[in-house]
Structure P
Amino acid sequence: MYFTKTLMPSRALKQLFKRKYSPAIKSSKGQTINYLKVGEGPNKLLCFPGALGTIWSDFKPQIDGLDRSKFTLIAWDPPGYGASRPPNRVFDKDFYETDADAAQNLMQNLGIDKYSLLGWSDGGISSLIQAAKYPDSVDKLVVWGANAYLVPDDIKAFESIRDLSKWSPRMKEPLIKLYTEQGLQQMWNDWCDVMAELFKDGGDICKSRLKDIRCPTLILHGDKDPMVLGEHPEFLLKHIKGSRLHRYPEGKHNIHLKYAEDFNKIVSEFIVSQ
C-alpha cells in the first residue's frame, strides 16, 4: 500500500494544523491509503470512519478538539473511500475484517505498536474485530453506532434510507462532493445489498469475536439512533468483558458530531485514565 498525507480542505485549515507524516510505503497490491497525523501526545489514537466516510466528513470535531499534548491522532480514509482511491470500494461479506486488517497494517507502517481505537458505525464494527484480532496492539477501544449482528428491524432501517433523498443535506452533501450523487447512491446500494446478504447468512457480523476483546472498552449510544437498535449496545456491554456504556438520551447516530465537546471530554478521560 501507499500511505500518503491527506489533502487539505482549505488554506485556512492548512495554516491551522501542524502535521507530520510517515514516508510513503508500497505493497504488492499498490493500494493508496490517505491518512492524517496530528498531535504529539503519548496516547496514540486511530479514528475509524463509518460507511463511505472519510477523515473530514467523520472526525473534524475530534481533530479540532482533542488535546494534542495528550493525543497523537491518526485519521484515515479506509480503502476505497475518500482519497484512498482508486480503486473504489467493493463491498463483500468480509469487508469489515478487511478494513480491520488494513487499519492494523497502517499503524504498523507508521511504527505505532500500541494504540487506542475510536470507531464509529461501520468503523466501530471493524474496530471491534481489530481489538479482538490484535489484542497486543489495541490499548483501549471506544465504539458507537456499532452492532455485532443483524435482525430484521436493522434491515428495515437500512432500506428505509436506501434512497439518498431521505438523507439530511448535512449528511449527504459532503459525500456527494466526493463521490458524485450517482456514485454515492451506487455505493450505498451496494452497502445495503451486502447487509441483506449478511442477514440471510444468519446475521452474525462479529458476535463470536467479542469474547476475544481484552482491552478496556467504552460503548456510547444515542438512544434515538435510527440506524442502530437499542439492543445492540446492551449486547456489546454484556459480551465484552469489563466494558462500560454511556448513553445520550436525545442522541442519534452522529453523537460525536452533535455533542462534540462532551463526547471529546468523555473519550479523553477514558483514554487517558489508567
Structure Q
Amino acid sequence: MKSRNILTKLCRHYLYAGHNEKGNNVLQEMEGIDLKQNRQVCSDLLPLYATLRSIDDVIKIWEVCKSNPQFDECMNAIDAYGKLNKIEEAEAVFDQTVTLYQNISSKHYAVMLKVYANNKMLSKGKNLVKQMAESGFKIGLLTWDALVKLYVEAGEVEKADSILRRASEQNRSKPFFDTYMTILDQYAKKGDVHNAEKIFYWMKQDGYVARLKQYHTLLQTYINAKAPAYGFRERIKADNVFPNRALEGQLAEVDAFKKTAGSDLLD
C-alpha cells in the first residue's frame, strides 16, 4: 500500500481535477479493511470526503473519531461539516473541542468562524467573536481574515473594509494578501474605483509588491465603472509588472473609455 501522504495527494489531485470516481477509489484504499485499526487516516479523509460532497462518509469517519477525537480530527470535521452546510454538526464538534482541549487558541476559533462566513451566518459569527473576546482571546490574523470574509459574504463590504483597517492597526503583522484581495474583489465588482484604489494603496503600504493579480482586479474596477484609467501603463511599468495577454486586453478596454470621455467633451 502506498504511503498515507502519497495517497492523500493523489486523491486530492483526482478530486480537484473532477475525476471523482478515481478519487473515490483512492479513498477506499486509504480506509482499508478496518477503519478503526487504520485510525491515522481519518483526519485526511474528512476534508477529502467533504470535497466529494459525501455527507454520509463524513458522518461515518467522524463516528470512528468522536468518542476520543484527536485535535486535528476535530478541526477537519468542523471544516468538513461546514463545507457540506451541516452547521449544527460543525457546532457540536466545535463545542466538544472547546470542552476537551484547554489550549485552544484564536486560530482554532477561526475555523468555526470560517464556517459561518461561508454560510453567510453573520449573527452567529458576531456572537462567536464576542465569545472569544469574553474568554480573553487575542484576535489574530486568521480571525481577522475570517471576519472580513464573514462581512463580505453578508454583503457588508464597507464594514469588512473597516475591520481590515483595524486588523492592520492592531497587529504587528500585516493582514494576509488574500484578506486584502477579498475586499478588492468586491470593490471591483461594484466598480468602486475610489475604494479599490484605496485598498491597492494599503497593500503597497503594508509591503505587498504589486502583482499581475492585483492589477487585473484593479483594472476590472475601472472596466465595471466604465471609467478611463489614466497613466495606468506607466504605473504598471513603474512596478516592474509585465502585462500578459489578459491584462493587455483590459488596458485596451479602459483606453476605449478615454476616447469616449474625450468625445463627450466635444459634444
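Read-outs: derived from the displayed coordinates by stated rules, not from any lab. As the structure is a prediction and not an experimental result, all values here were calculated from the model. Cβ atoms are built from the backbone, for glycine too; each structure is taken alone.
Set P, Q, criterion FRET efficiency 1/(1 + (r/R0)^6) of positions 134 and 214 (r between Cβ atoms, R0 = 35 Å, to 0.05): the highest-scoring structure is P. For the set P, Q, ranking by FRET efficiency 1/(1 + (r/R0)^6) of positions 78 and 230 (r between Cβ atoms, R0 = 25 Å, to 0.05) places P highest. Comparing relative contact order in percent (Cα under 8 Å, 6 or more apart) across P, Q, which structure shows the greatest value? Max of relative contact order in percent (Cα under 8 Å, 6 or more apart): P. A value of 0.93 for Cα Rg over 2.2 N^0.38 Å, calculated from one of P, Q, originates in structure P.
Could you tell me which structure in P, Q was used to calculate helix-only ellipticity at 222 nm (-39500 (n - 2.57) for each DSSP H run of 4 or more, over all residues; to 500) as -12000?
Source structure: P.
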